[in-house]
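For reference, the structures are reproduced in the following blocks.
Where a number appears in this text, it was derived from the coordinates with a stated rule and is not lab data. Model, not experiment: these values are computed from the prediction. Cβ atoms are built from the backbone, for glycine too; each structure is taken alone.
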Structure I
Amino acid sequence: MRTLHFNKNAISSFIVGIIFGVGLVISGMTQPQKVIGFLDFFGNWDLSLIFVMAGAILVHAIFYPLIMKKKHPMFDTQFHVPIRRDITSSLIIGSVIFGIGWGLGGYCPGPAFASLISLDSKVLVFIVNLLIGMKIYHLIENKLPFKK
């Protein structure tokens, strides 16, 4: 008989993911029309999501410095923060592709995964295509001219 072994890091990540997903749903970030309205600067611009972003920035600004004063996270031996600060062509190209996808579809990956519970066909199509795109990138990433 096989016993289940639960990793504290995986459990805490799952709990944080659930909290994040609930926050996305409450804030309206899982509603494509809300996101597209926010990105529609020259039409019917919906400013409401600016409060979600401001709230996230405020929480980050307060707690990040406090957390980084610790020697390590609760369930790991070190913090895993990006060390590169340079702006590369792959960063710019990836950001543009992400922005185009977000603007056209109204979803970014986090809210899309949180919206899976709705079983909406648009969400399912988005997630399937997201996974296909990730697989294609994984297959060709070493052949890309801008990849370091």
Structure II
Amino acid sequence: MQDIMPFISSHPVLSLAWVALLIAVIFTTFKSRFSKVREITRGEATRLINKEDAVVVDVRQREDFRRGHIANSLNLLASDIKNNNVGELSKHKAQPVIVVCANGTSARESAENLSKAGFETVYTLKEGIAGWSSENLPLARGK
């Protein structure tokens, strides 16, 4: 404990970077903890799709979507969701919505925007399409 102050005075940039990272981790943790949007596993997603008629929204680019996507999913760009241009998805506000991206990192913002737009239950898929295909779950092609 006595070595902390000399370290901070000798390495101010490193110390500030450490504090900034700590604040970012705390902020991200609290934001996700109190968010209406929850991250779900592939098993939970499969159950929601099969039992509760969940709608899957894929936010990847059109070319990536054509290479392989979860069956019956809708392809909407994150920018369209942000601008509340959701088209036919708007008639599914009462159904569970699962937002999917390439690897599970960019879907949260789109899911938060859908939640703000009045969709009742919105989820993100953990590890996205990469995780889905790594477990050899089926992907539809084309469309």
Exercise for review: Using distance in nm of label points 7 Å out along Cα→Cβ at positions 87 and 103, single out the structure from I, II with the greatest value.
Suggested key: II
Check your understanding: One of I, II was used to calculate Cα Rg over 2.2 N^0.38 Å, giving 1.25; which?
Key -> I
Practice item. Consider the structures I, II: one of them gives -13500 for helix-only ellipticity at 222 nm (-39500 (n - 2.57) for each DSSP H run of 4 or more, over all residues; to 500) as calculated from the coordinates. Say which. Key: II
Point to revise | Structure responsible for 17.8, with mean count of other Cβ atoms within 10 Å over residues 31-38 calculated and labels I, II on offer | key: I
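Who wins on distance in nm of label points 7 Å out along Cα→Cβ at positions 47 and 135 among I, II, i.e. which is largest?
Structure I comes out on top.
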